[in-house]
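The following blocks contain the structures, represented as C-alpha cells.
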Structure P
Amino acid sequence: MCIISISSIPLVMTLGNSMLIPVLPILEKKVDISSFQSSMIITSYSIAAIILIPVAGYLSDRLGRKKIILPCLLLALLGGLIAGFASWKMENPYTTIIIGRILQGMGAAGAMPIVLPLVGDLFKDDSEKTSSTLGIIETSNTLGKVLSPIIGSAIAAILWFFPFFSISIFSAIAFVLIFFFVKVPKGDNEEPDKIKEFLSKVKETFKAEGKWLTSVFLNGIFAMFVLFGVLFYLSEILEKIHDIKGVKKGFVLAIPLLFLCISSFLTGRKIEGKLKMIKRIMIISLIISSASVVFIGFVKEQLILLLIVTSILGIAIGAILPVLDTIITENIKKEERGTISSFYSSARFIGVAAGPPILSLVMKNYLNPFYIGCGILGILLMFLVFKLVKIDEIEKTENEIA
C-alpha cells in the first residue's frame, strides 16, 4: 500500500496536465482563444512548477518529505476547483483558469519531485528494490499519460470543464493515501545543515558530479519537450486532418502512450542499478528517438504510419525516463537527494512547458524543419551522454555513498 500510495502522486500530477491536452481544441472554441493561448494552460502549470520545485526539494530535505507533499496536494486540489468554477460560472474565464493552473503547478512542485528521494529514503539499503520501485513510479507516471487522453475526453464529453474538477478529486484521493499509508523512516537525528552550509554542499555535489548530472538534466528536458510537443500536435491534427474527436480521439492518443508505459515498466525492472546498462539504454533511446521524430511531419496525413512512428518514439522515451530517475536517486547523497532530484524534475518541466507553445507556433509553416531539428538535437545529446557519463566515476561515488 505504501508503494501504491506513492505511485498515486505521479499518476495524479500527470493526469493534472496530460488530461487537458485532448480537451484543448474544445476549450479553444468554448472560451474563444487561439491555439497558443490554449497551450498556455499546460505551460502556466509547468512554469509554476519549474520555479518552485527547487524550493520544495530543499524544504523536503529540511522538514521531511511527507510534510511537504500533503499541503501541496491540497494546493493542487484548490487550483482545480478554481479553474473548474471559473469555466462553469464566468463569462470570460481564461485568466482565472490560468490562475487555477498556476496553483496546481505550485502543488505539483511540492509533490511529484519529492517522490524520487522518498523512494531512495525508504529503500536506501536495497538498490534493486529502489530501481524496481522507481520503475513502478515512472510506470505510474506513464500510465497516467495513457489514461489521461481517454479520461479527459470521456469527462469532457459530459461537460467540457469537468476535467478541472476531476483533478481536485484525484488530488484528494492521493492525499488520503499518502496520509494513511506512507510511513517515512526516522532520520538519524542529526541537526539539519544551515542554509549556507547546505548550499555549499549542493555546490560541491554539482562540482563533483556536474558532468553526468548535466547530461541527465538535458535528456530529461529533451524527452519531455518532444513528448508534450508531439501530444499537443497530435491532439490538434487528429481533429483537423483526420476528423477524430471526443473519446475516440482519446483512445487514439493513448496508443503511443501505451507503448511508452510498457517500455518504462520493463526498463525499470531490467536495469536494477546496473550503470553500464543504464548508459547503453540512454544512448540507444536517444538514437531511436532521433530517428523516429523526424518522420512525424512527413506522415501526418497517413494515420497508421503516424501512429507507428509516434509509438516507436514512445518506446524510446519510455525507456529513458526510469533510467534517468535511477541514476540520480542512487548516486546522490541523501542530504542533497531531495534538492538535486528537484532540480532534475524542474528541468523536466522546462520541456513540458516549452513543447506545446512552440509546436503551436511552428506546426503551420515550419513543422518538418522543427522535427528534423529535434532529431539532430537528440543525436547531439547521445554524443554528450557518451562523453560525460563516466561509469567508473559514478560507481566511485556510489561506493562512497554506500
Structure Q
Amino acid sequence: MAEHPAYPVGLRLAGRRVVVLGGGQVAQRRLPALIAAGADLLLVSPEATPSVEAMADAGEITWHRRPYQEGDLADAWYALIATSDTDANNRASAEAERHRVWCVRSDDADLATAWTPATGHSEGVTVAVLTTDAKGRDPRHTAAVRDAVVEGLRDGTLVAPHYRTRTPGVALVGGGPGDPDLITVRGRRLLAEADVVIADRLGPRDLLAELPPHVEVIDAAKIPYGRFMAQEAINNALIEHAKQGKSVVRLKGGDPYVFGRGMEELQALAEAGIPCTVVPGISSSISVPGAAGIPVTHRGVAHEFTVVSGHVAPDDERSLVDWPSLAQQTGTLVILMGVDKIGKIAETLVAHGKPAGTPVALVQEGTTAAQRRVDATLATVAETVRTEDVKPPAVIVIGDVVKVGPPVPATSE
C-alpha cells in the first residue's frame, strides 16, 4: 500500500457520524472543519483543550469523557485517531479496518487508511493538497503549496476564469490610498475577474497594468459627458456595461463611501435593477497619516479624530461642515480634498478659537513612491503650500498628533 499514492476525494459528511478520539491540539485544529461540514461528531477523550470543551458546551459536538472503548467506531463513516495512547490508537485502527471506516491517524500516517490534506478556501473553492509520493511526504511543502494557491486565488495573481455563466453586475471596489499592495484581497480578485474596469484618477493605477489584455479599462475622467453631469455619465456607463452581461468593477480610491460617491452609484444601479457588490477599501483619512508617521489618535494627546471634506471653502454656501464647532474640538482634524482651500480653512479655524500655532501636516501622494510630507502650523500653512508647491492629492492633518512621531527629516530639492 505504501508504494501507491493516495486517491483524492471529497467526503460529504453532513449528518453522518464522525468519531474523533483524543481532545488535544490535533482535534482542536480538525474539529472546526468537520463541524462546518455538518458531521454528526462524537468526541471520545478523558480530557480536552479549553477550545474543544467550548465546542462541546456549545452543542457542536457530543463528548464522551472517557478513553476509547471497543465499539466506538461501529456506526462511524470516518474517524480521526489522535490520542497519546499508542495501544488505544492501534486497537481503534483495527476496529476501523473491520468496519471499513476510513481512518486518519495523527501519530503514524503509514498505519492510516486516509490522510488529511492541507486545505484552504477561496470564494466557494476548496483547495486540498496531498503529497503524491507516499514515501516522501513533506507536510510543510504541502502546506506551502496550499498557501501559494489560495493566496493567488484570493489576490488575483492566480487567475482562474469562471466557465459557467456568471451573473452580470457591478462591484464598487475601494482601491485604498494608492499603494497597490493596500487594496483588499477581495478587491484584487474581483479586478482579476472583471470584463470592464471603470477607474478613478485616484485609484491605484499600478493595478491596472496587471489586468489581463481582454479587460476593457475606462478612465472615468474621460467618459464623454455630453449633456450629462459627470457622475450621471459614470452611472450610465456602469449600467450599460452591466446590461451587456459583463462583470464590471468600479475602482475607486480609498473607500467607496468616504467622499467617493459610492452610494450615488449604488442607488443608480439599484434603480436599474443591476446587482451590486460593495468592497470596502482602506481610507486615506487614516492610512496616509499613518504612512507618514502620524497617528490620528494617541494616548494622552487625542481621543478623537474627525474627517471632513475641504472641497468647498468654509464661506461657501454649499459647505455642510460646522467649522466653528471643529475649531473648539481638542482631537485631530483630518481634511481630504482641501489643498486649494487650506488657507481659508486655517483662517476660519483660528477665527473661531483654534490656536494659530496648532501643528499641521500635509501628506502628498500618500503611500506611493512619490509620497512627501510638509509640516506647518495654522498660521503658516497657506504660505507653506505655496512655497512648497503642495499639490493634490494630499491629506491634511491638524492637531498635536502631528508632533507625536519622530522628527521629520529635512528634504532637499
Structure R
Amino acid sequence: MSDVVYDLREARRARYAVAAVFCVHGAVTGSFATRVPWIREHAHLSAGQLGFALAFTAFGASCSMPLAGRISHRFGSRTALRGLIALWTLALVLPSLAPNMLTLCLAMFTYGASAGMADVAMNALGVEVERLLGKSIMSSLHGMWSAGALTGSAAGTLAAHLGSDARLHFALAAATLTLLGVLACRWVLDLQPGEDEEPPPRFALPPKSALLIGTVGFCAVFAEGASLDWSAVYLRDQLDTSAGLAAACTTGFMLTMALARLVGDVVVNRFGAVRTVRAGGGLAVLGGLLIVLARQPAVAMGGFALLGLGIAVVVPLCFAAAGRSGPNPSQAIAGVATITYTSGLIAPGLIGGVAQATSLMVSFVLVTVLACGLAAFAGVLRSGDRSRPEVGRPNAAVPDPRP
C-alpha cells in the first residue's frame, strides 16, 4: 500500500468506523436468520430442499473471498468496502423474492458471495487499524458484529411476530443498513496500492500459514455452529426441558459470545493471543464436559455458556494473525475465512449425522475433543505478532499535533 502517515485521531476514528461496518454486516445476518421459515414457505420447500439451498451461501462465500483483495487493490480500501458492504446489504432482499428452489439457490449464492467479499475487506481493514494502534481490537470488532446480529435478529423477530411480509421487511432493512454502511465507510482507512505493487491473483491457494491458523478457527467455528444449531435440541431431547428454556439456552450462548468479544481485547492486550486462546480452550473443554455429563438443565446451560466464553475471541484472533502472517493480508484472511466458513457449513450436518448414528451426547463429545485443539494449536497465532506503532514510519499512527 502507498506510504501514508496517519495520526492517532484518524486511526481511532477509523476504528469506530470499521466497528460500525462490522455491526451492519452482522445485522444483515441476524435479519435474514429470523425469516428463514417465511422464505421456506414462500418457496414451497421441504426441510431437505431448504438445507440444500442454504448450503449455497457458504459455496458463494468460498468462491468470492479470494476476489476481495483484488477489488481493494483496484479501487482502494475505502471505495472497495463501500461498494462491497452496499452489495451485501442489498443482497438481503434476494432470498425473499425467490419463488422456488432454483431461484433460491441462485439468491443464496449471490447473498453468500457478497457476504464473503465484504467480510474479507472489513477484516483486512480491521487488522490494519489494529497494527496502527498497536493493540488488539479484533475481538471487539467481532463483538460489534455479534451485537449487530442480535439487533437484526430482534428486529426480525418483531417483524415475524407482526406477520409482516419478508419482502417488505427485507427491503426496509436493506435500505436502512445500506445507508448506515455507506456512511460509516466515509471514515475508514483509505489504503491505496503502491506504484510498483502487483495486484493479488484472482484465485490462489491460501498460504501455509493461513492453513495452520485456519485449523484453530475450524475448531472454534465447529463448536459455535454446533452450539447455535443444536443447543436447544440438546436440552429438549437429552434433558426434557420446555421449548422456552431450550430457546433461552441458545440466546444465552449468543449473548455470552457477544459480551466476551466486546471485552476480549482487554484480556488479549494483557496476556497475548496465544495464552488467551489456550485459556479459552480450557474453558471450552470444561464447558463441553459439563454439557456431556449434565443431568440437570442448569448444568448444561452453564456448559454452553462456558463453551461460548471459551471460543468467543478465537476467530477474531485468527483473522488478526492471518493479516500479520505474510505480505498479502487479504489473501491470508480469505484463506482463513474459507476454512472457518467450511467448518460452519459442515458442523450442523455432522453433529446431526453422529447423533443419528449414536446419540446427541456423543456428538458433543466430538465438540469437546475439537475444543482441545484450541489449546494444542494456539501457538500458530504467535507468528507475525503485532508490535507497537512505529512513529513516523509509513502507515504508522503518529501523535496528533492538534489540540
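Only the coordinates and a few stated rules stand behind these numbers; no lab work does. Quick caveat, the model's predicted, so the values are computed rather than measured. Cβ atoms are built from the backbone, for glycine too; each structure is taken alone.
When you work out mean count of other Cβ atoms within 10 Å over residues 7-14 for each of the structures P, Q, R, which one comes out largest?
Structure P gives the largest value of mean count of other Cβ atoms within 10 Å over residues 7-14 among P, Q, R.
Starting from the value 3.2: which structure in P, Q, R was distance in nm of label points 7 Å out along Cα→Cβ at positions 79 and 255 calculated from?
P
Where does the value -26500 come from, among P, Q, R, when helix-only ellipticity at 222 nm (-39500 (n - 2.57) for each DSSP H run of 4 or more, over all residues; to 500) is the thing being computed?
That value comes from structure R.
Here P(r) over Cα pairs in 10 Å bins from 0, in percent, for residues 95-262 alone was calculated and came to 7, 23, 35, 25, 8, 1, 0; which of the structures P, Q, R was it taken from?
Matching structure: R.
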